[in-house]
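Undergrad: Several structures are given next for inspection.
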Structure I
Amino acid sequence: MHKIKELYSREEAKKIKESFWTSFGMFMSPIPNADGEKVTWVNYKTGIRYLFFRMEATNKIAQIGIEIANPDEGIRALIFEQFKEFKAVLEAELEEEWIWDELSYDENGKATARIYTEIKGASVFKREDWPELISFFKPRIIALDSFWSSAQYGFDLFK
């Protein structure tokens, strides 16, 4: 991250990231969700508090995944276990295996559980990398949505 700080001020870096996510959102906006409804892909709503489908892009890495951020360690573990029950369905929908991390920490140091995948080498700060980033995020967020369309009912008790 030090290189970016040298190249871009915090404000410039923020604007570039916002520009990427706005572009991605516009690119994805015509695509309905698995239920045929309009969806905000960038800020995907799971309907479960503390459960997020996150996409992140930096100067070195891009990640997409499921983040379980419930502050209650027991509930967080139960939700993670519930995802394990759906692992075969999730991976069939994604057509790839993801990393399962039962204890992770977000950028604020809060404990989370994550199920994710990543690519290295593509930078959100290089416009020429944006097609690669979009090609990475698009099929995976659509697959997560398709998975969630049927699996979400197995998580109703966490609403």
Structure II
Amino acid sequence: MKLTYTPKEALLKLEHFCAYQERCHAEVVSKLYSLKMTSDEIEVVVVQLIESGFLNETRFACSFARGKHRIKQWGTIRITNELKARQISSTNITIALKEISSEEYDITFQQLSERCWENLREKDTLKKRKKFCDYMLRRGYESFLVYDRVKELEQNS
């Protein structure tokens, strides 16, 4: 691996990096620092990536929200926190969360909660409730949804 890169070489490398999958600004800046670029050079490369369409924070946030909800079945709280950790603006987070329809969200929540409840092999009702709630809250679902659902599942079992 080379030790130093010219801005032109770094730009080519980062175009491939961004073309492979959506990236946020923080990932790109971090990658450029790992290539031993200076702050000024990083700024120039980032601006060029944005202008050429390789780097788009809104597109990243939308893609991230859709993917994490559909594939990992995360709730909005977890998605929001993960996007904030990647320094995504609240405007882009709001736009990204609109990518998940309320019907899709409800269906995912119902299926995940059902599967979780069925898979818990806990005899003690209180422990089972706690494990269920902890799991669903860790997944990023709203507490009022989780607590209503646990009551519903308890009554049905």
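What follows draws every value from the coordinates through simple rules; no lab data is involved. Please read these numbers as outputs of a predicted model, since none were measured by experiment. Cβ atoms are built from the backbone, for glycine too; each structure is taken alone.
Undergrad: Supply the structure label, taken from I, II, corresponding to P(r) over Cα pairs in 10 Å bins from 0, in percent with the calculated value 10, 37, 36, 15, 2.
TA: Details: I: 10, 37, 36, 15, 2; II: 10, 31, 23, 17, 12, 6, 1.
Computing P(r) over Cα pairs in 10 Å bins from 0, in percent on every structure in I, II gives 10, 37, 36, 15, 2 only for I.
Undergrad: Kindly point out which one of I, II the value 13.8 was derived from, the read-out being mean count of other Cβ atoms within 10 Å over residues 46-53.
TA: Values: I: 16.8; II: 13.8.
Only one of I, II returns 13.8 for mean count of other Cβ atoms within 10 Å over residues 46-53, namely II.
Undergrad: Any idea which of I, II comes out highest on relative contact order in percent (Cα under 8 Å, 6 or more apart)?
TA: Numbers: I: 26; II: 21.
When relative contact order in percent (Cα under 8 Å, 6 or more apart) is computed for each of I, II, structure I gives the biggest number.
Undergrad: While we're looking at this one, here's another question. Quick check on the output: 18.5 is mean count of other Cβ atoms within 10 Å over residues 22-29, derived from one of I, II. Which one produced it?
TA: Details: I: 14.2; II: 18.5.
Working through the options, I get structure II.
Undergrad: Using the calculated result 3.3 for distance in nm of label points 7 Å out along Cα→Cβ at positions 14 and 142, pick out the matching structure from I, II.
TA: Numbers: I: 3.3; II: 3.9.
Considering all the candidates, the number was obtained from I.
Undergrad: Tell me which structure, out of I, II, gives 3.3 once distance in nm of label points 7 Å out along Cα→Cβ at positions 102 and 134 is calculated. Could you put the intermediate results ahead of the total?
TA: Values: I: 4.0; II: 3.3.
Corresponding structure: II.
Undergrad: For the read-out mean count of other Cβ atoms within 10 Å over residues 30-37, a value of 11.2 was computed from one structure; give its label from I, II.
TA: Structure of origin is I.
Undergrad: Work out which structure the value -13500 belongs to, where helix-only ellipticity at 222 nm (-39500 (n - 2.57) for each DSSP H run of 4 or more, over all residues; to 500) was derived from one of I, II.
TA: Answer for the origin of the read-out: I.
Undergrad: So if we calculate distance in nm of label points 7 Å out along Cα→Cβ at positions 78 and 118 for every structure here (I, II), which label has the highest result?
TA: The maximum falls on structure I.
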